[in-house]
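Engineer: Below, each structure is written out as structure tokens.
Readers should treat all values here as calculations from the given coordinates under stated rules, not as data from a laboratory. The structure presented is a predicted model; accordingly, all values stated were derived computationally and were not measured. Cβ atoms are built from the backbone, for glycine too; each structure is taken alone.
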Structure I
Amino acid sequence: MLRGNHESRAMTEHFTFREEVVSRFDVEVYDAFMELFDSLPISCVVDEKYLAMHGGISPELNLIEEINQINRFQEVPLEGLFCDLMWADPMKDD
């Protein structure tokens, strides 16, 4: 299982996940979910062949090893390599 853009505080609040967890349980359970989401891997290599991530390959990514240098134990930033791996969808060439 990989972390995606919806496993962030901003998206859980926007799409009411936070509200639902807090109303059914409490804020401590929500915080535990956030800690879990922050711990999820942000990419993986499958069968030593395929690079998988939720978003797309960032123009900032030069070596796969750079992904291991990202501090994933945080909220997804609004820009940069970590953000791109969560959000960068492929675009058509014009």
Structure II
Amino acid sequence: MSLAAKNKATTIKTSQKDDAKQKLSDATDGMKDKTDLLVSTIKELLDLQPACVDTGMSYKERVAAREDEVKALKKALCIFDAYQKYGADGAGSKC
């Protein structure tokens, strides 16, 4: 009777150990996948940084360039609106 109880306990403990090993293996694989994703994302960010941050322009130069771009876009919008209202000749346009 004692031997049967010990064998049953051994079976249960072995099953628990196998479950724990499987969970550990799954978690390790998941962590490896997430780590690989993180590493590739960081590499991509480092590749993009020069284009986005290190433009070689000062803050004032960037502001001036942005203002010029906004003015050009507003003028283009005015031209499109005038074309829509007055046609191709643009009579009456104030752009």
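Engineer: Starting from the value 5.0: which structure in I, II was distance in nm of label points 7 Å out along Cα→Cβ at positions 15 and 47 calculated from?
Structural biologist: On the way: I: 2.8; II: 5.0.
The value was obtained from structure II.
Engineer: Taking helix-only ellipticity at 222 nm (-39500 (n - 2.57) for each DSSP H run of 4 or more, over all residues; to 500) from the coordinates of each of I, II, which one would give -10500?
Structural biologist: Details: I: -10500; II: -30500.
Only structure I yields this read-out.
Engineer: Here Rg/Rh (Cα atoms, Kirkwood Rh) was calculated and came to 1.63; which of the structures I, II was it taken from?
Structural biologist: Values: I: 1.03; II: 1.63.
Label of the source structure: II.
Engineer: Further question on the same structure: Of the structures I, II, report the one carrying the highest value of percent of Cα pairs over 14 Å apart, for residues 39-78 alone.
Structural biologist: On the way: I: 52; II: 63.
When percent of Cα pairs over 14 Å apart, for residues 39-78 alone is computed for each of I, II, structure II gives the biggest number.
Engineer: Any idea which of I, II comes out highest on volume of the Cα convex hull per residue in Å³, for residues 7-62 alone? Before the final figure, lay out each step's value.
Structural biologist: Numbers: I: 110; II: 64.
Comparing I, II, the top value of volume of the Cα convex hull per residue in Å³, for residues 7-62 alone belongs to I.
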